[in-house]
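Just below sit the structures, each encoded as structure tokens.
Please treat every number below as a calculation from the coordinates, not as lab data. Computed from a predicted model, the values in this text were never measured in an experiment. Cβ atoms are built from the backbone, for glycine too; each structure is taken alone.
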Structure I
Amino acid sequence: MTQDCINWQVPLEKKEPREKGFKKKKVLVIAGPTATGKTELSIRIANGIGAEIISCDSMQVYKWADIGSAKPSKQELKAVYHHLIDIRDIREPFNVADFYEEATSALEDIMLRNKVPITVGGAGFYVHTFLYGPPKGPPSNKEIRAKLEADIEKFGVEMLYGKLQELDPDYAKCITVQDRHKIVRALEIILLTGKKVSEIPKPSEEDLSRELDFRCWFIYYPKPILYERIEKRCDQMIQQGLLDEVIKLREGLKENSAASNAIGYRQAIKYLDSPKTKADFDHFVSSFKQASRNYAKRQFTWFRREPLFRWLDLSLTSIEGAAEIIIRDLEQN
């Protein structure tokens with residue numbers, strides 16, 4: 001790769017320096033690959049300091065999308081108040097701009113009540129947007145979006161991804177052929193503006209919010225341990241009823257291409273459309289696990305480029321130990 005992947009953001013308004021002694025409000029950000037225990041860790045921390053959690057996830061916003069999104073359990077949701085959980089019907093689109101609006105509203109609400117916000121999630125693009133601002137670009141155009149979606153149905157997503165590689169190879173390197181929503185949005189921006197997505201200017205350090213003290217942690221396990229945890233969790237999701245969940249959501253998923261292409265849901269839909277032989281089921285399981293491992297690789301790659309994050313290896317400590325480290329840091333000025 002010749003350059004870093006693109007940071008999509010609207011520069012924040014520059015503000016005059018605060019008076020000496022002014023303390024920024026602290027915001028805890030916990031990120032990490034799938035299956036690392038982010039939910040367990042964040043709940044332990046939240047209970048310890050009286051915080052509230054903002055879910056940074058594109059699928060947990062949907063009602064009834066519980067298993068495939070690894071949504072916190074009912075007991076966990078009762079233990080700590082969570083924002084951005086179950087706020088959309090599966091038919092409703094939800095993009096990063098919607099997330100930013102909802103997340104900043106929740107952030108303000110939490111801070112007004114003098115509680116510490118904890119943002120939790122592994123979606124690098126969503127976490128980056130929370131920290132720096134929403135994607136820069138023109139509003140979506142329904143006619144162009146519909147045409148691009150029609151082209152995907154007619155020619156396949158591979159063809160549109162190939163077109164993006166021709167028009168903006170640098171941005172195309174930042175995503176994969178599976179990122180249907182991002183491919184469509186990138187081509188939409190190119191068609192509307194005549195400019196490459198990769199030409200969007202990157203922020204400077206001065207663009208960071210001067211009102212908030214972000215304490216950012218990336219928790220992880222070494223890949224051999226992580227991949228074993230991922231495969232185990234995929235098996236657990238299937239045993240818990242992932243296929244039944246997809247059957248119940250199927251009609252709504254047909255109207256929401258982004259949700260239907262989410263990991264777990266995409267593989268389940270393909271299996272349900274197959275003859276459902278043992279070979280088909282085995283392929284579903286293996287492709288689900290492979291997609292999850294590949295996603296974890298992309299998460300490592302993404303967060304290596306995020307300068308605010310400190311990395312915490314959970315193979316060297318426990319969830320309890322990690323919580324203590326993070327709380328101690330949070331308590332420091």
Structure II
Amino acid sequence: MTDYLLLQNPGHNRVYYNYAGNLAVAELKIAAQKFDTKCINVGIEQIEGVRYIILKTENELSEKDMQILSRLSFVFAVYERIIFENQNLFKPIPKASYYYIDEKISTILKYSGKTNELFTKMMINIALLSSNFDHKSKIKLLDPVAGRGTTLFEGIVYGFDVFGIETDAKSVQDSTVFFKKYIEKEKLKHSFIKRQIFGKNKSEAVYINEFEFSKTKYDFKTSQKRKKFGIIEGSTQEAANYFKNETFEIIVGDLPYGIAHGNSTGKNTISITRNPSELLSASLPSWYKVLKKGGVIVVAWNVFVASKHKISKIFTENGFDVLSEKNPDKFEHLVDNSIKRDIIVAKKY
């Protein structure tokens with residue numbers, strides 16, 4: 001038996017870190033199902049006042065296992081524990097390298113209401129680990145409620161092709177300008193185009209701001225080696241009009257929590273809803289079409305405004321298999337007095 005101790009990323013605020021232990025255990029349990037070696041136990045342990053996530057396995061982790069483990073949102077450092085004369089000895093284990101670009105990209109852009117980047121990364125991991133695909137596949141990710149693009153930036157760190165839909169013109173502009181400045185500063189070879197993606201006339205026209213980029217000029221010459229970043233100013237319920245059927249392996253989104261982050265249920269509507277069930281009822285038929293078979297959707301929402309039972313029912317009614325109902329691990333956690341966040345994990349078969 002091999003005993004691993006995982007030091008958690010300290011996170012970016014105390015509230016999130018207080019809940020992060022349980023979230024880390026839940027994420028690791030899902031990941032362990034993909035390991036080559038058998039997982040015996042996952043838990044939390046305090047050693048000299050420091051919190052560690054413990055992972056006990058039947059044998060040493062394989063190279064594939066370390067690739068999975070290193071990608072998990074909470075993993076800051078990995079140690080193998082060796083007990084010698086009743087003392088804990090920590091043997092550092094190198095994490096696998098996987099960044100396509102610097103992981104700090106998500107921390108640069110600051111704005112009110114921004115989701116913790118580690119939580120976003122966790123949702124992406126859960127979506128991929130629960131799907132029929134893995135990090136070796138060419139992954140296309142959609143965030144149907146993209147905001148200023150935190151999910152998209154986290155997806156780029158993994159080397160995914162990422163696309164977002166956002167109703168707010170300023171958010172689309174902000175994320176586009178930010179990403180353009182970032183890849184220019186990092187000297188990534190790139191191209192940019194703003195093109196019409198939907199609409200028969202000017203009044204109906206919907207546009208996508210789309211980048212193609214690569215780390216080297218050589219890679220940029222080959223279309224398969226280029227990465228894509230695109231964000232659409234449009235209505236999320238029209239996703240199937242913007243993309244071909246079965247385009248995406250994973251869909252990940254953090255649904256608006258309240259008035260400040262309200263969402264329109266249609267391009268020509270002016271109603272703003274605090275209740276995510278209305279947005280999901282209007283949008284899931286379209287999201288289902290653009291998700292591949294074997295693909296997974298993970299969304300977060302505020303349980304204070306819609307119960308988990310109600311959200312699960314909407315997914316089931318739209319043809320999804322809700323995996324999170326079968327998983328005993330809990331992702332529910334308090335963000336502040338008005339927001340208690342949870343996630344739904346649902347698969348298309």
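Among the shown structures I, II, from which was the value -9000 of helix-only ellipticity at 222 nm (-39500 (n - 2.57) for each DSSP H run of 4 or more, over all residues; to 500) calculated? Show your work: numbers first, answer last.
Numbers: I: -16000; II: -9000.
It traces back to II.
Which of the displayed structures (I, II) returns the greatest value of relative contact order in percent (Cα under 8 Å, 6 or more apart) on calculation? Mind dumping the intermediate values first?
Details: I: 29; II: 14.
Checked I, II; max of relative contact order in percent (Cα under 8 Å, 6 or more apart) sits with I.
I have 17.4 for mean count of other Cβ atoms within 10 Å over residues 246-253, calculated from one of the structures I, II. Which structure is it? Walk me through the numbers on the way to the answer.
On the way: I: 17.4; II: 23.9.
Attributed to the structure labelled I.
Figure out for me which of the structures I, II the number 12.7 belongs to, where mean projected area of the Cα convex hull in nm², for residues 150-293 alone was derived from the coordinates.
Values: I: 12.7; II: 9.3.
Clearly, the read-out refers to I.
Check the numbers for distance in nm of label points 7 Å out along Cα→Cβ at positions 70 and 166 across I, II and tell me which is largest.
Details: I: 3.8; II: 3.1.
Result for distance in nm of label points 7 Å out along Cα→Cβ at positions 70 and 166 over I, II: largest is I.
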